[in-house]
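The data blocks that follow each hold one structure.
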Structure P
Amino acid sequence: MKKNIIISVITALTMLLVPSLTFLCLTGNAREVPSEDDSSIKELSFETISVFSTDENKTMTLDFRDYIIGVVAAEMPAQFHSEALSAGAVAAATLARKKIISGEQEALQGAVISTDPKKHQAYMTTEEMKERWGKDFDKYYKKIADAVDNSIDYSITNEGELINAVYHAISPGKTENAQNIWEGEYPYLVSVESTGDRLSPKYLSEESFTITEFCNILKDSGAKNISEDITFEDAVYSDAGTLLSIKINKNVFTGEALRELFSLRSAAITPKVEKDKVIFTVKGYGHGVGLSQYGADYLARQGYSWQEIIKHYYTGVEITLFR
């Protein structure tokens with residue numbers, strides 16, 4: 001009799017434990033993070049974050065969850081699939097936590113991160129969400145908040161360290177190697193396929209400038225020997241489609257430099273002279289490194305979970321519980 005009771009108890013405990021173990025397996029590694037100088041990190045608070053508002057020129061202290069909701073709302077369309085929004089949320093949270101660990105910046109009036117999307121992450125207040133979404137505010141706010149709650153307790157790591165979880169709107173069809181855009185190599189920021197981006201209605205764009213406008217912009221940048229007899233030579237492209245270098249009247253420019261000078265949507269550009277104009281054909285939107293937001297939405301609609309999306313765009317990473 002006692003033997004039967006013991007067997008029943010063991011069976012019941014097993015039934016309780018197996019789902020928990022299965023959950024841990026499905027959500028990545030059940031190892032906590034971070035490992036970066038744990039003694040000093042334990043003294044930091046991750047419940048709030050100091051954010052420099054570039055629009056208002058002031059520093060705000062925000063609840064961390066509210067901040068991530070505001071980032072996702074500003075960075076991704078609310079119409080995107082919930083799994084894509086969760087992937088965007090964990091990337092945003094990882095970036096924000098890494099900034100908290102890095103500490104306050106004098107240039108940001110003591111904040112750790114700004115609302116400038118060119119440098120850090122965009123952010124939208126609740127009032128701005130109401131203005132943007134109108135009668136759909138309640139629906140979209142709940143959708144984004146639920147997506148954030150689904151992934152905010154996790155961070156993305158590589159060899160125990162928080163990664164630079166950079167992201168962009170639309171890739172040229174492949175994401176870019178980080179070393180082709182910035183100095184340094186990141187083993188998790190390498191080129192991967194993102195074919196769904198080609199389906200975006202904003203995948204292709206075109207910008208044109210008169211020959212005179214084009215020449216003046218180049219001259220203002222310090223380029224020499226610029227005349228209205230424009231020549232484009234020796235264009236070199238990466239496998240992902242980024243223009244790595246090109247000679248313009250013997251001046252060498254990178255695609256990123258041209259993107260900045262002419263306010264183009266990406267560095268995946270093809271320039272040409274047509275009559276009295278210089279025309280740039282541009283693929284994608286953003287620097288092209290890391291997670292593609294449109295690509296994430298496409299994968300989510302093919303049945304990918306947010307964890308699978310993260311592991312697709314960030315090579316060899318782990319998804320870990322934070323603290």
Structure Q
Amino acid sequence: MKQIETARANLRRKFEKIEDKNAILKDSEFKALFDGIRGIEPDKRSEYGKAINDLKTEVKSWIEESDEQDNEKEPIDVTAPWDVNTPKEKRPNFFNTTQGSIHPITREISDIVDIFQRMGFVVEESREIDNDYNMFTSLNFPLGHPARDDYDTFNTDEGLIAPAHTSTMQNRLLKKYKDNLANEEPIAVVVPDRVFRNEDLDATHEHTFYQIEGIFVAKKVNVGNLIATLSAFMNDYFAQNLETKLQPFYFPFTEPSFEFAIERPDVLKKNDSEEQKWLELGGCGMIHPNVLFEAGVDPKTSSGFAFGFGIERMVMMKNGIEDIRHFESANLKFLRQFK
């Protein structure tokens with residue numbers, strides 16, 4: 001029995017060191033024990049053989065426990081930036097790094113939405129896939145209208161469209177909130193969301209970017225209300241009083257239509273000409289009667305304005321960012337500037 005206890009201790013030491021745990025069952029210690037049966041007195045051989053089998057059963061339990069522990073180990077992460085055999089002490093500790101920051105687009109959307117909510121607007125989400133009706137037809141773009149060519153976007157084989165502007169939500173929102181008008185309440189909604197266009201990428205153009213759309217409909221709404229609303233927003237956003245300017249433009253879904261420009265804010269101030277004093281931000285105008293009618297709003301009793309501008313452009317101006325491509329680059333050096 002002393003020989004068996006010695007063999008047990010030797011087997012345990014070997015078991016802790018070997019990788020293939022099952023190989024321990026073929027170890028020479030077992031062979032020596034079985035070979036020793038011939039030297040045991042006949043009346044004690046049965047007890048000796050049972051002790052060897054008990055040891056073998058115990059060793060098998062060691063193997064089962066080891067397998068269970070292996071199953072409890074963390075699964076291999078094939079995306080991890082180290083080899084599976086890299087020792088833990090040499091792996092980067094991602095749980096002890098500098099705290100991340102909110103993406104500048106997310107942060108600015110939150111600030112922009114907050115300003116409009118304080119002005120009485122509700123916030124809705126757009127869609128990242130839509131149809132021809134909401135992209136064009138409901139917005140007074142008849143089939144074959146040349147203005148459709150200005151919105152070169154992405155299409156699927158099923159005829160669906162990646163929205164080129166958040167105006168795709170106008171018809172839906174006018175229908176959703178038109179009961180407000182019967183209750184003598186305005187329709188006041190903003191829609192910040194992502195849009196897509198087939199653009200050649202450069203410092204000021206991206207194929208994927210964010211816009212914010214706004215509509216306001218009530219009785220006797222006029223261009224003066226439009227100017228006052230956008231001016232109030234810009235003054236709040238840039239934290240200074242800025243001059244504003246409208247210049248005539250053409251959009252099928254507004255009449256009259258304008259491009260909206262503001263005086264260059266202090267962060268971008270230049271001692272340049274009168275022409276360079278102004279920064280164009282986006283389009284706006286009075287909602288076309290055809291658009292109101294298509295949504296079930298009577299243009300004879302209600303009127304409204306709509307506006308839309310690119311959020312990246314606002315963020316770039318406010319923070320002095322020179323290249324729009326930074327926003328989608330996932331460049332940590334760029335993102336860590338925004339704490």
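Read the figures in this text as sums done on the coordinates, not as results from a lab. These figures come from a predicted structure and were not determined experimentally. Cβ atoms are built from the backbone, for glycine too; each structure is taken alone.
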Point to revise | Which entry (P, Q) yields the derived value 1.00 for FRET efficiency 1/(1 + (r/R0)^6) of positions 239 and 287 (r between Cβ atoms, R0 = 30 Å, to 0.05) | key: P
Point to revise | Which entry (P, Q) yields the derived value 23, 35, 14, 14, 12, 3 for P(r) over Cα pairs in 20 Å bins from 0, in percent | key: Q
Review point. Comparing relative contact order in percent (Cα under 8 Å, 6 or more apart) across P, Q, which is largest?
Key: P
Revision key, fill the gap. Computing mean count of other Cβ atoms within 10 Å over residues 103-110 for each of P, Q, the value 12.8 comes from structure P
